[in-house]
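Take a look at the structures below.
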Structure P
Amino acid sequence: MAETLQSFFAGRWRDASGPEYATEYPHDGSVVATLHAATAADVDEAVQAAERARRAPAWARLKPHERAGLLWRIAQGIRERAEDLAQLQRLDNGKPIRECRALVASAAGTFQFFAAAAETWEETITPSRGDYLTMSVHEPLGVVGAITPWNSPIASEAQKLAPALAAGCAVVLKPAEITPRMAIELARICQRAGVPDGIVSVLPGKGSVVGDALVRHPLVKRIAFTGGTAVGLGIQRLAAEKLMPTSLELGGKSPTVVLPDAELDHAVAGVLYGIFSSSGESCIAGSRAFVHESVYDAFRARLLDGVARLRVGDPAREDTQMGPLVNRAHRETVERYVQLGRDEGGRVLAGGARPTGGFYDAGSYYLPTVIEGLPNRARMCQEEIFGPVLALLPWRDEDDLVAQCNDNVYGLAAGLWTRDFRAAWRIGRALETGTVWINTYKQFSISTPFSGVKMSGYGQEKGRLGILEYTSQKSFYVGLNEQPLPWALS
């Protein structure tokens with residue numbers, strides 16, 4: 001039976017003002033929740049309340065270690081509900097349950113990390129160049145708009161909420177329209193942890209309505225966005241009119257490179273995980289595999305054997321590796337790209353179709369797909385598909401390899417498989433990307449910064465200095481001179 005959800009406005013649970021809509025379980029298309037979409041008027045109400053709350057003594061006068069205590073309690077609240085949250089995440093977007101548990105654990109770890117960062121934060125006494133003491137301090141920007149995607153909701157939301165709260169900001173969170181549940185549950189946990197009313201609000205709804213109103217609102221001082229590049233460009237254009245800082249984590253078309261000396265079993269496992277985990281619905285998915293021609297045939301044979309053994313099925317099963325795509329409309333987008341690859345001359349070596357029979361027919365499933373025979377300039381090798389589709393490309397010359405990897409508008413991540421550290425370092429430094437994995441892939445640490453270059457966006461998430469993204473810097477000069485300033489007396 002579908003559950004009725006409400007939005008969270010400044011400490012109150014109520015229906016938003018917009019039309020009612022339903023969210024579906026991608027496994028079988030069943031309705032799992034109904035709720036009302038937020039409107040621009042709802043955004044204004046939440047932002048106004050956030051501005052009042054962030055200036056109130058209950059929040060503004062909290063010392064860093066006191067904010068840290070709140071963040072730590074949020075982390076504990078997530079862990080206490082870990083299995084429940086994982087199951088709800090599964091229903092929200094169809095991820096396999098084991099992956100959902102990992103995302104919930106990641107969210108708890110994010111709040112714990114930023115609790116520690118807030119409590120141990122130190123401002124700077126800068127070297128004096130005169131008869132004065134100089135200091136650099138950081139202050140919260142104010143009200144922050146956080147806009148998150150549907151592919152990994154709870155982890156993405158934690159990566160925006162935690163540093164913003166650690167910095168002392170208030171947050172109006174707009175989750176993806178089709179996956180609102182994790183943001184709503186995080187708001188519930190924040191409330192129980194003692195976060196003052198108004199500091200966190202959650203407004204599900206359409207990006208063209210809620211997101212646009214957030215970006216345009218004069219009291220919103222920063223936007224943290226994860227999502228598509230086209231939407232990110234629109235946000236940046238609007239933000240420029242306010243001179244408002246943003247962080248944009250956008251698309252990717254990440255290359256993975258197999259060198260001649262790579263341990264092929266490791267490389268195959270890494271490439272499989274890099275593109276087919278999360279059903280390829282990941283901005284960092286390793287969707288272009290460049291394999292040296294000397295090991296290409298051996299690698300391809302092992303790769304196709306691995307693809308054939310992937311378990312595509314019910315996300316509730318413990319042994320499922322790939323669940324459905326997020327909905328049927330997105331599956332159709334993936335199918336169009338695969339057909340484009342065929343039209344461009346590519347050969348489908350695996351997948352390229354929907355699985356059929358039983359629950360497959362009811363859900364939005366698509367088989368893991370491998371295509372070869374395309375040049376790197378083919379559209380299917382250039383554009384983000386956001387699905388389980390891998391382009392397999394041979395390479396011979398290292399300079400040409402680097403040029404092909406970089407010949408893309410995106411620059412989010414890359415992977416290298418080799419036993420030669422010097423080669424890995426040399427190629428890794430030459431790649432235009434924000435993250436390079438060597439002999440592993442898609443591993444993350446909250447303590448390590450994450451960002452993109454080129455059309456993959458800019459701004460930093462994760463890492464201790466991630467708090468700075470939500471602050472403004474202020475300098476202090478304290479005079480130490482015994483005599484009045486000489487200019488006035490001359």
Structure Q
Amino acid sequence: MDSTSVLVVGAGPAGLALACGLRGLGVPVRVIDQAAGPATTSRANILHGRGVEVLNRLGALGDLRDRAQHAIRISYYVANKRLATVSFGKIEGKQLVALLVSQAEIEAVLRKRLTELGGTVEWGRELTGLAQRPDGVTATLQDGELSADYLVGCDGAHSTVRKLSGIGFPGVPLVDQWLLADVRADWELDRTGSSGWFHRDGLFFAMPMRSAENDTWRLMADVRPTDGEQPDVIDQLQQLLPERTGQTDAKIRDVAWTSTFRIHRRLADRYRDGRILLVGDAAHIHSPFGGQGMNTGIGDAENLAWKLALVAQGHAHAALLNTYQAERRALAEDVLRNTTASTKLMLADGAVARILRDRLITPLVNLQVVQRRVTWLASQLWVTYRKGPLGSGKGSRPRPGDRVPDLDCRDEHGRPTRLHTELGGKWALLAPATTSLETLAPLGEHVVHLIPDRPWRESWLIRPDAHLAWRGTSQPALAQWLEKLLSGGRTA
């Protein structure tokens with residue numbers, strides 16, 4: 001039977017990011033996907049600050065900044081009257097500005113990075129069965145069996161891994177039906193941003209997509225389900241377009257793809273079952289409003305990668321894997337809560353709710369303070385694990401569990417560099433030049449010593465995902481903290 005250290009099921013953004021993270025840390029990985037080959041449709045299409053940051057640390061950002069559509073704002077209208085424009089501004093400099101880019105292109109750069117790291121995707125391999133052993137997992141495929149020390153389900157909302165593991169996925173539907181299409185269209189609409197229209201019968205959205213002719217759009221609209229056969233998606237959109245937007249001269253010409261979907265709010269009741277774990281949409285699904293899905297999945301992958309690497313390579317006890325659920329499921333609860341609230345606000349069921357939305361709440365987003373807040377919330381750079389088993393609510397900020405910004409520093413040879421550039425899957429000890437790395441030997445070889453660019457008395461140990469692990473001045477205290485982390489997955 002073929003075997004590997006970690007078997008990743010699903011070659012979407014989350015699965016590829018996890019595989020890149022593990023391969024970068026020297027962990028043998030195999031990636032399987034039941035599809036015949038890479039997806040070509042765009043699906044998710046916005047990468048916020050956290051996603052940009054993670055891909056950069058993985059060495060997988062490539063030229064996405066150059067190829068992305070720079071239209072990171074959305075204007076809201078009632079007919080031809082503009083109510084407000086939400087702009088996603090810069091955070092910590094332009095390197096973390098959100099990118100409007102196809103999921104297919106993001107997956108392509110991740111596959112390229114995986115290939116550089118010696119990995120590949122095995123297409124056309126469908127998982128049909130799972131069996132856990134004390135020392136691993138046996139995966140039954142249509143064409144044979146694979147053995148792995150750990151198996152991670154990154155196989156989406158209808159996850160086979162989740163179902164075969166018996167992990168519950170409770171939740172509720174939020175919206176019965178949405179229409180979606182990527183089209184070429186003729187109309188006089190500003191392509192420097194997206195547009196959304198409020199109408200008494202529902203919503204209509206248009207987002208510019210990158211194309212050579214600058215005429216490609218993603219269109220979305222909610223509709224009420226009807227009995228019997230549904231009309232063609234494009235026919236419905238062509239009818240709804242002038243009704244809800246007032247754009248009577250708009251014409252859809254060519255169609256790249258269409259889809260219909262329901263919006264659900266669901267959260268796996270656990271992220272780990274022994275040697276089986278869930279990442280991304282396999283663990284949580286929610287409204288697409290705010291573009292949080294792909295970013296949350298990529299964040300899941302980075303959080304799990306360094307922990308699973310330590311366990312798989314024998315540096316840490318398997319209890320460390322419990323911190324993945326403790327940290328990331330709590331975040332997913334926040335994301336589900338916020339996206340559900342946004343969806344209900346957008347849909348505004350009833351005349352009074354629509355008046356409040358259109359005349360009171362929506363115009364508030366024109367305020368600069370609201371714009372900054374929206375950008376910050378969408379970025380997910382606010383995420384902290386301070387309340388988790390590896391965090392702390394005491395002391396000066398940043399506290400253990402908080403994200404550490406991309407600081408100027410010097411490498412061990414004194415050359416100028418930046419913190420996030422040097423992480424790349426490694427742990428970083430940000431400390432004076434005379435500080436020894438000997439205490440961190442139990443972490444293995446993936447530790448880098450960085451020297452602060454200003455007078456610095458403390459030592460900061462920064463996790464591979466850029467969150468603060470420990471800060472202090474005592475090497476014995478650091479050694480004690482590390483022993484707790486590796487032996488029990490809890491540092492408090």
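Where a number appears in this text, it was derived from the coordinates with a stated rule and is not lab data. The structure displayed is predicted, hence computed values, not measured ones. Cβ atoms are built from the backbone, for glycine too; each structure is taken alone.
Match the computed value 2.3 of distance in nm of label points 7 Å out along Cα→Cβ at positions 33 and 169 to one of the structures P, Q, and report its label.
Values: P: 2.3; Q: 1.8.
Here the read-out was taken from P.
In terms of mean count of other Cβ atoms within 10 Å over residues 17-24, which of structures P, Q is highest? Kindly include the intermediate steps, with their values, before the conclusion.
Values: P: 16.4; Q: 29.2.
With respect to mean count of other Cβ atoms within 10 Å over residues 17-24, the highest-scoring structure among P, Q is Q.
I have -9000 for helix-only ellipticity at 222 nm (-39500 (n - 2.57) for each DSSP H run of 4 or more, over all residues; to 500), calculated from one of the structures P, Q. Which structure is it? Walk me through the numbers before you get to the answer.
Values: P: -12000; Q: -9000.
Structure Q accounts for this read-out.
Comparing distance in nm of label points 7 Å out along Cα→Cβ at positions 49 and 393 across structures P, Q, which is largest?
Details: P: 5.0; Q: 2.4.
Top value of distance in nm of label points 7 Å out along Cα→Cβ at positions 49 and 393, among P, Q, belongs to structure P.
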Review point. Where is percent of Cα pairs over 19 Å apart, for residues 313-384 alone largest, in which of P, Q?
Key: Q
